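Dropping the structures in below, format is structure tokens.
Every read-out reported here was derived from the displayed coordinates using simple, explicitly stated rules and does not represent laboratory data. Note that this is a predicted model, so its numbers are computed, not measured. Cβ atoms are built from the backbone, for glycine too; each structure is taken alone.
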Structure P
Amino acid sequence: MAINYLILLSRQGKVRLAKWFTTLSPKDKAKIIKDVTQLVLSRRTRMCNFLEYKDTKVVYRRYASLFFIAGCSSTDNELLTLEIVHRYVEQMDKYYGNVCELDIIFNFQKAYFILDELLLAGEMQESSKKNLLRCISQQDSLEDMEVSPILLSISLHPPPPLFLFIYFYLFICISAILHH
């Protein structure tokens with residue numbers, strides 16, 4: 001049972017997160033996103049959460065203003081896929097504290113990190129909710145330890161204004177690298 005992709009989509013059709021577990025060209029990814037977006041957004045709320053798309057199944061569920069859409073093989077168990085999606089939402093709820101679309105927009109790196117801890121190559125990697133949250137909190141503490149020495153050195157020895165700009169620029173670059 002492997003998930004091929006997971007897409008988080010707003011009600012307006014904007015992709016908020018996309019994770020691909022199979023190798024596809026950018027053109028194929030764009031086509032899948034376009035087609036699946038049209039299929040899911042055109043469905044009424046009382047309709048089944050499973051649908052067929054080409055030779056695969058699309059399993060989706062709406063949580064608040066976001067659609068969580070998973071693509072899987074036509075032979076995979078839809079209910080199990082739906083349960084994995086629900087597990088992902090539960091973990092994000094615990095981390096963010098009642099997750100919303102803005103949390104994912106402004107802190108997307110954590111949403112990807114939680115997903116990477118939960119799934120590996122589209123397969124469930126960690127089923128324990130407690131272990132998953134522990135890994136996430138460890139990652140947060142590592143990030144705090146990496147950022148703190150830089151900020152501490154700046155506060156103890158205030159550099160001239162030009163160096164402040166360089167420190168700030170390096171801090172942003174390092175943060176961006178660490179979050180990818």
Structure Q
Amino acid sequence: MLILARVYHVVFFSMQRLLEDWLIGTLGRLVFAGVLLVYFLNSALTKFGDGVMGLVDLDAGAYAQILPKQMEAVGYDPTELGLFEHITVYVGTYAELILPCLIVAGFLTRFASLGMIIFVIVMTWSDITQHGVDASAIGSWFGPQSGSLIADQRALWLFLLVTLVLKGPGPISLDALFGRMWLRR
């Protein structure tokens with residue numbers, strides 16, 4: 001039994017020493033790119049208006065997606081919304097577009113991941129309070145089903161993002177490149 005414990009220790013602690021400084025952050029960004037990047041980019045792109053001016057003049061659908069109850073109350077006319085609602089929609093739209101790109105590029109990764117954590121929390125609040133999703137979509141932890149769109153999936157998203165906040169992007173990233181350049185100065 002002692003031999004088995006020593007083999008276990010040598011194998012797994014050696015793997016940890018070899019991999020922990022670069023694998024977690026790099027793999028985290030790769031998983032984020034493979035699972036969530038296109039999801040968030042496609043969602044963000046539905047919120048922009050037509051042409052170049054659509055980048056600053058968001059589509060009314062953007063407001064309806066993020067604040068459906070408020071839009072219904074004003075007859076789906078975004079010009080009737082207050083400043084807070086406009087700021088919420090603009091910040092949410094640009095966060096959904098920019099933060100995932102920063103994470104995948106490994107630029108300001110910890111900051112971008114923290115921003116995405118806040119974004120996912122606000123998105124979850126919006127889905128539950130604004131869109132009125134039912135209990136089966138919300139789900140619950142420790143239940144018989146593990147595929148609920150909110151409790152289960154978003155817990156995994158948040159775990160991935162927390163990992164990037166704590167471990168960083170890994171050595172194959174713009175953060176690492178700029179960090180090395182900064183240290184040479």
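What the table shows:
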{"item": "Top of P, Q by percent of Cα pairs over 24 Å apart, largest first", "result": "Q"}
{"item": "Per distance in nm of label points 7 Å out along Cα→Cβ at positions 13 and 101, the highest-valued of structures P, Q", "result": "Q"}
{"item": "Parent structure of the calculated result 20, given that relative contact order in percent (Cα under 8 Å, 6 or more apart) is the read-out and P, Q the choices", "result": "P"}
{"item": "At a computed 0.85 (FRET efficiency 1/(1 + (r/R0)^6) of positions 29 and 93 (r between Cβ atoms, R0 = 30 Å, to 0.05)), which of P, Q", "result": "Q"}
{"item": "Per mean count of other Cβ atoms within 10 Å over residues 61-68, the highest-valued of structures P, Q", "result": "Q"}
{"item": "Given -20500 for helix-only ellipticity at 222 nm (-39500 (n - 2.57) for each DSSP H run of 4 or more, over all residues; to 500), calculated: source structure among P, Q", "result": "Q"}
